[in-house]
Every structure is written in C-alpha cells, then in structure tokens.
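Below, each structure is written out as structure tokens.
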Structure P
Amino acid sequence: MHIRRLDADLDLGPCCACSREGSEVRTLLMLDRKAHIPGTGWGNAAAGLPADGAIAVLCDNCLETGSELTQVVYGFVASKERRPLEELTEPFGVAEAQ
C-alpha cells in the first residue's frame, strides 16, 4: 500500500474507515487490489500497470490512529461513492507477482 497526503482543499468524500467528511479527508491510499471499475484507480505507466488499482481515502485522525479500512472508492475519487473493502478480491500491482 502506498500513501499520498494531499494538502489542497479538496472534497474527496467520506473517509473509508470512519465515514467522516470534510477538509481533513485528504490522504489517498493506493491498495494492492484491483478497483471495482477498471481505469478508475491508480496505475504505473513505467511498470506497465493500467489505472486499475483500488483507492481508499482517509481522514487525518484515521491515518494517525491506524484505523481499519471498511470501504474503498467506487469509480473515480471525485464521484465520492464507496463500496465495502471485502468486495475486492483480485490482487493488483506487486500482489499480482506473488
């Protein structure tokens, strides 16, 4: 899992751990599972990975306390839709090689 904290004042929708909304929801997690919808997640062109990796967003508090994810982004982050993490079963990225 890779983590990216955004400093811009973006509305990323609800936290994927606690469902809190607001400016403190600003950390993107790039998960080692395939996203629900191909082409709407993270990828790595240099490594030949399409943008099919699942993404989750966390609020500052859940990131700092290590709260467990219960949901993931469904579609593009801007859609603010969430689905249960347990629905993701296919590995992506490094997990595919194992």
Structure Q
Amino acid sequence: MYENEYQRRLKKKLKERFPGCYILKTDSMDIQGMPDLVLLYGPRWAALEVKKSKTAPHRPNQDYHVGKLDDMGYAAFIFPENEEDILNELSNVFAGSE
C-alpha cells in the first residue's frame, strides 16, 4: 500500500471516530518535515506524521517537528502497525471535546 492510500483511509477513520473534526493537510514545501496532518477537535489539536509502515524511513526534520509539537500538545508518527494505539491516544487527548 502506498502512503497516500493509507492516509486517505486514515482520514476516513478519523472523521468517523471524531465527528466534526477538522483535518488539515500540511504543505511539505512550506516547512520541511512538518507532520502530514493537523487535527482540530473542539479546543484541542493533534499532529500526525503518516507512514505506510513501521519501517518506512523518516525524512529530515520529521523527528524534530513531531517531538517539538508533542511537547506543545500531541504529535505522533502513525502507521498501520500502531494505528489502533494512536487512535486510542487521540481519544484520550480529545476527551470532552465532543
């Protein structure tokens, strides 16, 4: 599966799990290494860097930006192998936002 296919399926799952959530796609040409998706849900937010698999390589600055954004709120790498864990973490982050 290609990353864009996984990302499309993931966005659908996120919309189903978090109704009314805004999902914004970042522009990699603007800030290199910025996570792919920013989720806005009520007063809370999260950033996700989407990878097609656990072993997919990280591009320059991705680890830095995911770490920095996680310090500010919530950010993570998400891939099929950890998807359910990350979705559960997002449920905790977004708790009370419905």
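The greatest value of Rg/Rh (Cα atoms, Kirkwood Rh) among structures P, Q is that of P.
Taking helix-only ellipticity at 222 nm (-39500 (n - 2.57) for each DSSP H run of 4 or more, over all residues; to 500) from the coordinates of each of P, Q, which one would give -2000? Spell out each step's value before the answer.
Details: P: -2000; Q: -12000.
That value comes from structure P.
A value of 29 was derived for relative contact order in percent (Cα under 8 Å, 6 or more apart); which structure in P, Q was it taken from?
Working: P: 29; Q: 25.
Here the read-out was taken from P.
Hey, mean count of other Cβ atoms within 10 Å over residues 25-32 derived from one of P, Q reads 10.4; which structure?
Details: P: 20.5; Q: 10.4.
This value belongs to structure Q.
Computing distance in nm of label points 7 Å out along Cα→Cβ at positions 49 and 81 for each of P, Q, which one ends up highest? Provide the component values of the computation, followed by the final result.
Working: P: 2.4; Q: 1.6.
Checked P, Q; max of distance in nm of label points 7 Å out along Cα→Cβ at positions 49 and 81 sits with P.
No lab work stands behind these numbers, since they all come straight from the coordinates. What you see is a predicted model; the values in this text were computed from it and never measured. Cβ atoms are built from the backbone, for glycine too; each structure is taken alone.
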